[in-house]
Structure formats: structure tokens, C-alpha cells
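For reference, the structures are reproduced in the following blocks.
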Structure P
Amino acid sequence: MQIVYLSNRPQVMRETWQHVRHFMPWIDRALIVAPAARHGEFDAWVDPTEITLFSDEEVSGATSSTLGVLDHVRRNVRLRRALIGSGATDDVFLLSDDDYRPMRPVDESFFTDGTRDIGYFSYELGEWPGYETPFDEAQHVTHDALAFLGLPHLAYGAHMPQIMRRDLWAEAFELFETVSDDDMVCEWALYFNVAQARHPERFDAPRPFEVMGWPQYGAEWPWWVRPPRWTFENFYPDMYEPGHLFDGLTTGLDTASVGVSLSVIVPVALPSPIVALTGVFSVTMKSSLPS
């Protein structure tokens, strides 16, 4: 299966691809969209038999300066809409970001049985607590659009790969265009709420997200739904710097410890004053489990 990325961080993307190929070997191809100015750094490690590289400018038809003035939500949505609309992706693919890394083996059945797909949610859009960033704005705008259309409004921007089908993606955005001409939208939430409501026979029930590092720090906001286990890491490079939570752990794929079973690593329920330390307990378990 194909996986689709936007990235402007060649080395972060390289490490993520190594994780994906190891833990998700059924993902055998990637399509990466990156700024043309960074292609030389990607070319240094990209295997063209596995990875197809496109430029932001080629995909969007816009200059780098035009894209550069967009906030990250509008830029990402513009690029993804143009890419998927061009037919460059497979009919069925995983949509991801360059910092969504599997932490354990993940089978294709995690996302689909071939007929019915599974979406993973992390919040209810109407209760999203943030009002500071473009991501926050997108959650609220998407909630209002979906509510106006009489559709469910769970938050699927869960910072993990999600399965997408090109026909359903097109249908979701065609509907969105009836209420907005802007790219300020959470494409993950738009896709799943529209597609599940219109084609329930093509989906299993939504499931809670399984992500360590969303939010980055446990006390940033209260979980609306608790992850049942850690399957993906929302990777933050600064978390591995000296003095930070994962200080001393490698950011790359550690082949000496990949046999460790992560199925027992689950979020630890702690009293609110120390909820920010949840990750410490998970990391301690991760580093000390026998192989």
C-alpha cells in the first residue's frame, strides 16, 4: 500500500520512513511532497524504487513565496487537495505526516479489512479547547461546517496515519465547497465525518486514537478520550534533547530493541497535578521491557 506525506524535514522523514518500513512492511511505497529547495537533501537517501518525490510548487502550481505566506493549515490542505485531485495517489492510501511513527508492528487490518475502514478520533470538535493556532481554528471551523450540514463532528486530526480513499476524499471536499471557499479546514475530520455519515456500510465504528505525544505534554489539555495503548508516536525532536523527557533515547530506529513488546505500554492514569508525567512512566516501561 502507498503512504502519502508532506515534509520539509529530510532527516526526520528519513527516520520516520525507516520506522514505517520496519513496523509496517506492507507499506511498500511512499509519495512525498517537499519544497523544491530541499529536494537535494531528500535525494541523498530516497530510494526511487520505493519513494516518489514531488515538489510543493509542482503539485500546487504556486510559487514557494506564495505558499510561504500561507498558515500551515491552508498550505497543507492546498497541497493535499491538489495532490489527491491530480490522481497521483493510489485509490486507497494512508495519509500521514513526517513525524507520525509506529512504535510497534502494525498490520493492515488496523486500518481496514479491505471493505470496511477504521478512523481513529481524539476529540469532539465542539469541545476542542484551543483558540491560539491555525490548527485550533481549523477544529472550530470544521465543527461549524459539519454541524451546519447536520453531520457528526469528531476530531480525526489525531496525529497518526489514517486510511483514505480518493473517491470519498473528493466527495467530502465537494460538500465542503457548498459552505466555504477557504482551505481553512481539518481535512482529517472532514473526510471521516462526511464519509462515515454518507457511506456507513464502508466503515467500522470509530476508535480512539493510539498516539503517544498528542498532546506533546500531558497537561496541555485534558484528554477527551483516553488512548487504549501507544501504537504511534507523534514525534517531537526537542523531546529528545538534553534535559528533556526522552533525553538519552535515540530518535532513529533502534534495531537492537525492536523486538520489545509494546502491547503492554498503555497510558497511565494519574491524578491531575502530575498528569504531565504520564510519558515518563511509559518511557520507563519502554526502555526496561525484556525482549
Structure Q
Amino acid sequence: MPTDKELRDAAVAELKLTTVGWNKVKNFSAAQLATTHWGKAMSLLDQIGGIAPSPPPPGGTVLYDGGFDIGSMSQWNGINQIAPDRFRAVTSDAGVLPRQGSHMGRVETRSGDYTSWTTSREGPLAQKDSIPGAQLGVDVYTGFSIFLPNGFSHVAEPSGEGLANTIIEWHTTPPMSQAPIHFFLDGRSGQGGAFSLDLHTAVDGYNPIPAYGGWKFGSLVTGRWVDFVFRTKWATDSSGIIEGWMDGTKRFSWTGKTWGDAVTFMYLVSGYYRGVWPSTAIFYLDAIKVGTSYQSVAP
């Protein structure tokens, strides 16, 4: 008679053979289920009084949750801000409530809030290292929500820095001179702060793909939460993929090289990295996630 260990090992072996997700087989009849690897695994575990395996999480796996619901910024391993209140977790602010959960991130940038490395950029930034999705060959999705209050003031013309309104980045280290991925507001003339994304693979200079201004999610929206997801399949050849969704609607899709010429590793950055601007800007971030599918990260 098989031992408990042998039965468990046999159940694991059956699960490794599954090619159909639990969501598809869970409504099978008992007779149908018994013919599947799921059913055989459950039968083996039942023989030792074991617990039938739980179904896999629907729609993929969350690799990182930076959504602020722990009530602090401690899920980010680095914070760069001129004062401790510029980027913080709050339960509410100025009538704005979290997009989901108990907390959201409040981001504030004032004129003269220079970063620690340059006086040509302002704003607080949080970064998270060692996310599994930031690796060559990985197909990863990044999701988040943004609330820009009515009258939100972003860098715009005639400053000459209309593209300097970055909110989310996949960043890397020198010698790459640009972050591989910028999610930003396009403040150039005629763009009105449109939600945008661009890609950088060249080591030097500013050579955004597909062009200056990047791909467009849609026009600037204020006064409510707006949900975003973008997909990055990291590749050094034409198998790479960039896709973007705004409020559940797919807005663009592109294939090509996505891994920069000198990228060694990448890390996630959130906050407001802007050009020098005279106005104070306050906005809110929530539901920041990195995962293996659209469903795993969509707010």
C-alpha cells in the first residue's frame, strides 16, 4: 500500500501534467473531473485524508504589490524626496479616497524640490528593486491608477520641457542614459498633457521609440481615478512587445526590440519626475502592481 509521501508525490506528478486551468474543469461532472489530472490528484490526496489542491490564482500571478495598503512607504526600498511628506501613504486627502483598499499614495512637488542628483529636475520618487518581472525574456504587466485633481498643473510649453512629466518608470543604471520605459504626461504644444508611454533602447542620447511623445493612452483626464496597464515583453530582438490599456480599453500594441543595449537589470520607479516648474503639483497614485497577466494587475 502506498505511503502518505508516495501518494503526495504522485498527486504532485499529476498536477505537473495539467494543461487545462482549474477555472475550466471546476464545473465538470464528477465523472468528467475524474478523468483529468486535477481529478486524479484530488483522488490521490483523498486516500490520505489530504486536502484537494486549491485552484491556481485566476488570471496570473502578482509579482509585486506597491499599492500602499500597508499604510506606509515601506514596500518601496528607496525614497528620494526633499521633505518626508512629499510622497506618503494616506487614507484620504482633499476629498479624494483610495482607488482600492485602505490607502493611496499622495505625491506633492513644489518649485525648488530638486532631486538629490540635479537641479534641472524636481519631485519625489520611490523605487523598488529586485522585482522578478524586470528580467530579459520575461513577459510582464504593470498596472496602476492615477487621480489628477481638477486644474492639475504639469510642465508645459513654453518651458521647452513638455515631455518632463514622468510618473512611472522602468529604470536602469549607467551607461544607459535614459530609463527604458517612461509613463508620462505630454505637455508639448497641442498635446495638453496626454497620457503617454515611450521606450528607450539606445545607450546614449534621447531617442524615444516610437518617436517624440511616444504611444498615446488618451487625453489628460482630471477629477477622477484613471486606470492603466502596460505590457512589456523584454527581448533583444523583434519578439519584444509593448501594449497599453486605459480604463480597460486597449490603446496601442507594438512589437520589436525592448531590452536596451546596455541594460543589466531594471527597477520600478513611481512619483513625479518633472522639469523645473513654478507651480505646486499634488496628485494620487494607487493599485501599483507588477504581474504575469493583465488580469493580475488591472485595478
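A few comments on the model shown:
- At a computed 18 (relative contact order in percent (Cα under 8 Å, 6 or more apart)), which of P, Q: P
- Source structure of the calculated read-out (helix-only ellipticity at 222 nm (-39500 (n - 2.57) for each DSSP H run of 4 or more, over all residues; to 500), -9500) within P, Q: P.
- Winner on Kirkwood radius over Cα pairs in Å once structures P, Q are ranked, highest first: Q
- Parent structure of the calculated result 14.5, given that mean count of other Cβ atoms within 10 Å over residues 85-92 is the read-out and P, Q the choices: P
Read-outs: derived from the displayed coordinates by stated rules, not from any lab. Please read these numbers as outputs of a predicted model, since none were measured by experiment. Cβ atoms are built from the backbone, for glycine too; each structure is taken alone.
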